[in-house]
Structure 1
Amino acid sequence: MDITSKKIIFIISITSFLVTTAMGINIVLLPIILKTNNISEFYIGVSAVIDLGAGLLIAPHLNKISKHISKTKLSSISLLTYSALILILPFFINYIVWLFYMVIFGLFWFCFFTINNTILNQYINNKHRSLIISLNTTIICLGITTGSAIVKFVGTDNYILYILCSILTLSTAIIYYISLSDLKINLSYTTNQKLLYFIKKRPDIFLGRLFQEYISTTILVFIVIYGINNGFTPENAALIISFYTLSTVFDLLIGYISDRTDRLKYLSTSIIIATILMFIIYLFADQYYIILISIFLLGTAIGYMYINCNSELNSYFKKEELIAANSCYSMTGNIGGIFASIVTGLLLQNLGNIGIFLPALFLSICYFIILTYQKNAQNR
């Protein structure tokens, strides 16, 4: 890799850690704010749906938007907006106002992470793609781990956490804009391609992304509430998220191996393992240490899915297709997140603990049915 590529990877690594530390704090605090204000699990899920759904709205248009405003400027605007809004978030007015905040969050987060992923993937080659993606994933998970751990030690009712989140995202925006404002990304835009085009070309990538995001959203949105409902303190429930993201210690190894093998060789196996672990989390809902171990292993399986699906996506499609392909990839993830937010929230509220497992089983079955059907269709 040349000096420019190394510089970009370094800057994205720093900013990813800062911004995901803020996210790690908010992943714990946001559902607690709603729970404190007597919002049910279902409506906590709806809040997450609004956040993710806003990303779905902008996904088909991100290609066009990025032609009229530089990618670094758009990312910086996203971060600045977040840093301002997070300061007023704990002053809960009512649920409708909260949903308005979630729309804004969703729009800007989708832009930031999709553009970030596109920039990173343009400046890395296929030889080291999985390794670099796993490095970035490791940093992101370390940020979330750090954020949730900060909540554990500071406490959930301290306003200093929101000030810290604002400072972290503001710092990210400044570093991002100063360091990457002159960056030139030479991509041709294929605005005539429909997002469904990419899914039909590689359904395994997008189904893997759907399942991975379902699991991630379920854990990040509901595990704190799930833990509290099963007798854990909010701080101990927050530590469950830290164990989930701490599994990133294996991501570099996964990336290293994946660059030397078939990237999606064990995707089906990882989906089976993740489904079994979700069952264990349901079965031993009140056993704190079993939950921690299961969550750690689950994070490892999910890390494998994310690294390899992301790497395969960006090495399979052409450079001129990358923005549209990554928008589709992010959009598919949002659909998985929306499914988790609505269905898991509804099932947890009405069926209890088993609601955290049933959607995983359903999606796992769907994954194998669809891929089997596609394989049979190709063999005809």
Structure 2
Amino acid sequence: MPDPKPQKIVYLLGAGATHAEKQLECKIQKAGLDKDGKLKNGLLAEQISKRVIKQMLKSESETLAQYAITEASLENPQAKPSIDIELFISLLEQNKTEVSENHARIFRKYFKKDICRNLIVGRTEFQPRLLPALIEWHLKNKNEEKLLGFLSLNYDSIFEKSFELKKRRFDYGMDVGDKPLWPHESDKGHWPLLKLHGSFDWFFDVNMDKILVRKSGNINTMQWIPPRLNKEYLNYPYNIIHGKAYELLVQCDILRVIGCGLNQNDIGLISLLFKTQKKGANPYSIDIIGSRPTRKNISERLGMLLTFAESFYENNDWGKLGKPDTENPFLDWLYFKIKNAPKSYLRDSKYLKNVRQIYEKN
């Protein structure tokens, strides 16, 4: 009987993937944690929103006061504990006045600064551990799974660092500077990394008529889709990136979602999944690598539209490990994979071994 073909895998990475990396780094360094050992300054949307409002109350209080947002209003017990920055920016843009547009720009500036500031642990940007382990996993696990590529909603470059640490090439799905597209040789560990919302280090060079990757540049030429409900994917480079994302998704058997709640604010992403999941003869399943409440919430909201796989937390093999769920589902999932993998998978590995040691130590 012939061996079954390896399943084709695509990943969708959200802010929770970077949050998981920071959470792990802070635990290792014993820094940036509160008295209960929880991460003080996370990178999830609600946490970013709270910090942005708090910072703007210090330096842009007059701007916020125009929308009745004050220290007193936030302390009102009947008020929501936080403001959805994405929704608020969208409402400002819908006003379509010069004043509201300027205010939306201010919010976007603080949003970007907050994310960049909170990629620092100690005095430097933290080094990823989980994402390089994920790359190692797929370099080992070729017989069972064929990795087609990665989709990312993140503006940061933590995943690019992971490729560099593993000395692997990646492909943004478009020409960048003088570097042409690499061929997609997934069997050799050369995978596409399609950043659907752009990146803080992408800048459009009008002289070259191309995108360049730089640490800094003219903010007006930065190629990122700021938080808003109506994300526009029709213009370059997002039209190209989304076209390639479509091609990946219609080929895959499993879409693994790490650190993304499939928020209905991003109707473009939900639409992309809806259009592609039922395209083939065998629709791909969506595997949520998230906490049990996150998986339940997504399934309840979108279960009539999209097909989801069972959570790994519900797998009998997870129960046999006798391990409790931690606050880092990405770490839990990697440990689950490692513990149920052949011992040969850890041979010559660095990050997979490291993940196992970190999990068992903590």
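Supply the structure label, taken from 1, 2, corresponding to distance in nm of label points 7 Å out along Cα→Cβ at positions 11 and 163 with the calculated value 1.2. Let's see the in-between values first.
Values: 1: 3.0; 2: 1.2.
Label of the originating structure: 2.
Could you figure out which one of 1, 2 the value 5, 22, 33, 27, 11, 2, 0, 0 for P(r) over Cα pairs in 10 Å bins from 0, in percent was computed from?
Details: 1: 5, 24, 36, 25, 8, 1, 0; 2: 5, 22, 33, 27, 11, 2, 0, 0.
Source structure: 2.
Distance in nm of label points 7 Å out along Cα→Cβ at positions 219 and 323 was computed and gave 3.3; which structure, 1, 2, did it come from? Could the numbers behind the result be given before it?
On the way: 1: 3.3; 2: 4.2.
The correct label is 1.
State the single structure among 1, 2 that was used to calculate distance in nm of label points 7 Å out along Cα→Cβ at positions 19 and 43, giving 3.1. Provide the component values of the computation, followed by the final result.
Values: 1: 3.1; 2: 1.1.
The read-out was computed on structure 1.
If helix-only ellipticity at 222 nm (-39500 (n - 2.57) for each DSSP H run of 4 or more, over all residues; to 500) computes to -13000, which of 1, 2 did it come from? Mind showing how you got there, number by number?
Working: 1: -26000; 2: -13000.
Derived from the structure labelled 2.
With relative contact order in percent (Cα under 8 Å, 6 or more apart) as the yardstick, tell me which of 1, 2 scores highest. Could the numbers behind the result be given before it?
Numbers: 1: 29; 2: 20.
Checked 1, 2; max of relative contact order in percent (Cα under 8 Å, 6 or more apart) sits with 1.
Readers should treat all values here as calculations from the given coordinates under stated rules, not as data from a laboratory. The structure displayed is predicted, hence computed values, not measured ones. Cβ atoms are built from the backbone, for glycine too; each structure is taken alone.
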